[in-house]
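In the part that follows, the structures are each spelled out as structure tokens.
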Structure 1
Amino acid sequence: MKLERYEDNPILSPNPANFWEELAVFNPAAWYDRDKKQVLLLYRAAEAGPEYKCYFGLAVSSDGYHFERVSNEPVFSPSVEGFDASTVQDPRMIKMGDYFYITYACRFFPFGQFWMPESQRYKAPICPDDFPRVLRTNATSTGLLLTKDFKTFVRAGRLTDPLLDDRDVVLFPEKINGQYWMMHRPLEWVGPEYGTEDACAWISSADDLLGFRKSTLLIKQRYPWEAYKLGVNTPPIKTEHGWLTIYHAVGSDKYYRLGALLLDLHDPGKVLHRTTDWIMQAEADYEVDGYYKGCVFPCGKVVIDDTLFVYYGAADKYVGLATCRVEELLEHLLSCPA
């Protein structure tokens, strides 16, 4: 079973008319408003400067395929000073009550254009040698945003330990057993004491959204296509068979591939089914010819009727769309082991 690419991909491309999205648009969060019958895409956009500063733009669609930007300005930008002062990226969003809750990766020093030769990259300030490694090496934190209208945002704070490089943070869209739940991918949690040789996906629960302190291992590399780092991509969707979500793994060829999970409805730390083979890999020109060659990276998915719409970043440059029937994916998952 494979996801099917939309024939008119990419659905969003860099816009040279706006400085903040002239280099790349990719890795979008998604939400389907059933009342308005409208899909919202909150996408990551990059300017062309050497610091590689990123912003969030907003696009809307009435059919899930064709999108229009809502403004020539970003809807959200890095702070002037703070833990997200240099870049905001890779949003994932859920909605509870009147608020959208958006997790996003961020840095306090600019990342720079990582694909450029070392001699041409932006050089971030260097902390003293006695600082923690993650501060010296400009690690990535994850923040939490709240908004009702994508015009006014509340920066609620960090979701993850500031001394960890911790991203791929995904929230569940409702409380389970009276608690909030989060999946994440701490880069440093590797070695015998963590039970994994490569960075992988963990899960945590807490009484409040900034209170995640203890985590357990959710999944780690198992199959040949999962050679290196692995993380959950999209907020889970509740189905009668379990929580449905998508994850990625980096192969030995450094290409990204996607799989799917079903998690227990009452104990989401329990994996019920997991695809044994990938359901999508980087193949198309726009997924290979970009700034991160061979990357397909979804941050959002929605269900319209019985179709699953998966919105993904392609080669860190474009936004692509892939679809499948929800029932087809569930049937395939139910035939796979935990």
Structure 2
Amino acid sequence: MPVAIPRVSVLILNWNGRELLRGCLRSLRDQTFKDFEVLVVDNGSADDSAAMVRREFPEARLLALPVNTGFCGGNNRAYAQARADLVLLLNNDAEVRADFVEKMITAADLDAEFGMFAACIRMYDRREIFDSTGLLIYPDGICRSRGWLEKDVGQYDRVDEVLAPNGCAAMYRRAMLDDVGFLDEAYFAYLEDLDLGLRGQLRGWRCRYVPDAVVYHKKSMTTGYHSALKAYLVERNRIWNAVRLLPLRLLLLSPLWTVARYLAQGFAAASGRGMSGRFSRDYSRRQLLGILLRAYAAALLRLPEVWRERRWIQSRRKLGALAVYELLRKHRLPLLELAFKD
């Protein structure tokens, strides 16, 4: 007898987050829509996360890996076993409202031209504050969430088109993933959601923001919000994003945008504001310079391969140059917001 294929495959990556994972899986168990499968990838945890899943959530399919393969590697292994035509990435530090999967499915059924779906992500402990309603891009390849730290006054109540979903809670159509590929494991973690989203956009796949699909997120519980590892990965990966994805003219100008960003972030650090201010309190200038130099060295070491990837991505582009520039303009991240918001 043939096995029924679920509507959605939910992929959850975990690394030493047993209690976070428990909350996430409980919220999925309470969904109003039931036709989905859950695949949990445990990235070599040492806190008995895998045993907890086996004991308390036998309905989930567990992939217990011996080592930490990163956000990209772990999710790729889950995707290889996913059966549904809709693939939903969900962080282990996120919990979803009871109608979350139902709302995402409803959005996906409206229009096949949309290959990506962005959830309304809110802070777990301050639920009137937005975490993400999609991604914005700065012209040097870095990104931040639309609506980040904004109080809800109804400004994101409408269904809208956005650049890409935040990887904390993002749904993709398998047809799009078959077209552009899934996550690039070289990224390991961070900014991989922008890379995937822009690759989809360049091929003509659009992204819909679903305001009533609500997620509550306990931000950066795995690596730490202001960690040196996160800073290194973000700076390295944004260079790869620029090389792979930006139009050539913007790529050539992107170092100027980066200098402007460094100057603004330096001023923010000196005045104790924004994420840069927090980093300057936790790390010395020498340490920050070391993080930056390591990121550039790692990015440049792989540059020939990344340039070959660029040629392949750009050769398959369906959007014309003007359409790409308009897309990036429409979803541009303002410099002052990037520098002075935490």
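Values quoted throughout were computed directly from the atomic coordinates according to the rules given, and no laboratory measurement underlies them. Since we're looking at a predicted model, the values are computed, not measured. Cβ atoms are built from the backbone, for glycine too; each structure is taken alone.
Work out which structure the value 3.1 belongs to, where distance in nm of label points 7 Å out along Cα→Cβ at positions 22 and 246 was derived from one of 1, 2.
For distance in nm of label points 7 Å out along Cα→Cβ at positions 22 and 246, the value 3.1 is produced by structure 1.
Starting from the value 0.95: which structure in 1, 2 was FRET efficiency 1/(1 + (r/R0)^6) of positions 278 and 326 (r between Cβ atoms, R0 = 30 Å, to 0.05) calculated from?
Values: 1: 0.95; 2: 0.30.
Matching structure: 1.
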With FRET efficiency 1/(1 + (r/R0)^6) of positions 30 and 70 (r between Cβ atoms, R0 = 35 Å, to 0.05) computed per structure, which member of 1, 2 shows the largest figure? 1
1, 2: which one has mean count of other Cβ atoms within 10 Å over residues 6-13, as calculated, at 17.1? 1
State the single structure among 1, 2 that was used to calculate Cα Rg over 2.2 N^0.38 Å, for residues 62-117 alone, giving 1.46. 1
Could you tell me which structure in 1, 2 was used to calculate helix-only ellipticity at 222 nm (-39500 (n - 2.57) for each DSSP H run of 4 or more, over all residues; to 500) as -1000? 1
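Can you say which of 1, 2 returns 2.7 when distance in nm of label points 7 Å out along Cα→Cβ at positions 38 and 318 is computed?
On the way: 1: 2.7; 2: 3.4.
It must be structure 1, since only it matches.
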